[in-house]
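Below you'll find the structures, each written out as structure tokens.
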Structure P
């Protein structure tokens, strides 16, 4: 809702309703059909994917393109990104699963791009099937990569579970050693993924004094479950804790660039995923 209000203030025509086939019919009658429909890191939030796809087929022009940007399940497994599984992420997608979903709506994937964002994402280009059509060889390459990585075998997820437990052990060893030596620890970022990690690892305010975040809507509140206070990002340089655990690890490079004053004054960052490390 906050984004919808912001879009309206900038003159963007915005409909604040869940997208489905009835809404697609209503909007297409009012504004016409779309040449491009784009969902950026929201497709994995949808609870009724088949109804959403029904809406896409109604709203999209016959020659239109449906673009999905979403994290790739293979990267989640490879990089132990277990914290990206949380209440808003109802699905974790592979190319194979999206292909199967598209089949139910007579659509096809015709191209894919890899993206570094969010620990490894994919931009999928889809369209309505219309007889013989040109599909990039990249699509079959992605499908084969998933198959070769054994993404759809139980043993892969058994191994993934072991890696998560090992990550927890290693991070706790780092944090505990720092606390024993009298160092002060805080966290950077209050994302949903951070709460998955904090709650599963049982990291609370006795370990991290507070979290900082650039989003003012989060300031003055507490992290769900572990109840760590959330403060403005400027607190980091003002207070100068010794070590900061980056919970928003998918933006670690950006955070490090922004916090050069903190680093130059002696502060150090810890990254938990895919393997806990202290940045030198």
Structure Q
């Protein structure tokens, strides 16, 4: 995903000229500094692809993630036991979540761009204002250039990371909506260990495979389930995708028999036995 529009060289050229000017003349007037700050800011904005084009990339990326997530086959895999009727009912709410996420992500990218340019200007102003009038020959030009350019040079990578991260957050939010509206009773945490450029969080690795109950679910209200030492409530920890660049996922559970036995109360175990007994009688009659 390109985020520079091929005018990076012009930005670097302006920065180089600004540095050379201050090395020669020094900080002899605010007007000189203001002139170069304005030129650097303009060059930085021109080096980046237009905001509208980046938002289009964002919309396409999140749209593709959304389409993959809301297909009936995918939802029924993540939400084993949910009905197609329930999926159809929540689809409008899922579409609204997509639009909300696109807007929030676009705003975040704008804020990041403005902050990166501001940091670049701040670095240049901090250095330039320290150069004595008349200039100086004692300076490491390469180090100065690297410091000033840092904010803009790293922006394309950060923008890609933001878009990927927002995709993870969208998928997590969609599945949360389906789980809540569909009557899930718990979710099983899945940690993705091999992800390029991702440093695993130890606490997320430790949650891999563990179950977390949905507080207030029908099974919880009926006293059929309970947390144990290993498996608690889902709202006792942050959700998957909530923390920056978290790529964990959750598989949701809708039936008592899919939970670890230790998470069932005595009433829950009795209910499960009764349901199995009824099923055997029905199979006997139909056989």
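Each reported figure results from applying straightforward, stated rules to the coordinates on display, with no laboratory input. Bear in mind the structure is a predicted one, so any value in this text is a computation, not a measurement. Cβ atoms are built from the backbone, for glycine too; each structure is taken alone.
A value of 5.1 was derived for distance in nm of label points 7 Å out along Cα→Cβ at positions 28 and 260; which structure in P, Q was it taken from? Mind dumping the intermediate values first?
Working: P: 5.1; Q: 7.4.
Only structure P yields this read-out.
Consider the structures P, Q: one of them gives 13 for relative contact order in percent (Cα under 8 Å, 6 or more apart) as calculated from the coordinates. Say which. Corresponding structure: P. Can you say which of P, Q returns 4.3 when distance in nm of label points 7 Å out along Cα→Cβ at positions 12 and 172 is computed? Here the read-out was taken from P.
Please compute mean count of other Cβ atoms within 10 Å over residues 52-59 for structures P, Q and give me the label with the greatest value.
Details: P: 19.5; Q: 15.4.
Largest one: structure P.
Taking mean count of other Cβ atoms within 10 Å over residues 92-99 as the criterion, the highest value among P, Q goes to P. If helix-only ellipticity at 222 nm (-39500 (n - 2.57) for each DSSP H run of 4 or more, over all residues; to 500) comes out at -21000 when worked out from the coordinates, which of P, Q was used? Of the options listed, only Q reproduces it.
Compare distance in nm of label points 7 Å out along Cα→Cβ at positions 212 and 244 across structures P, Q and report the one with the greatest value.
Numbers: P: 0.4; Q: 2.0.
Biggest value here belongs to Q.
Identify the structure, out of P, Q, from whose coordinates P(r) over Cα pairs in 5 Å bins from 0, in percent was calculated to give 1, 5, 11, 14, 15, 14, 12, 11, 9, 6, 3, 1, 0, 0. The partial results should precede the final answer.
Working: P: 1, 5, 11, 14, 15, 14, 12, 11, 9, 6, 3, 1, 0, 0; Q: 1, 5, 10, 11, 11, 11, 9, 8, 7, 6, 5, 5, 4, 3, 2, 1, 1, 0, 0, 0, 0.
Value 1, 5, 11, 14, 15, 14, 12, 11, 9, 6, 3, 1, 0, 0 for P(r) over Cα pairs in 5 Å bins from 0, in percent corresponds to P out of P, Q.
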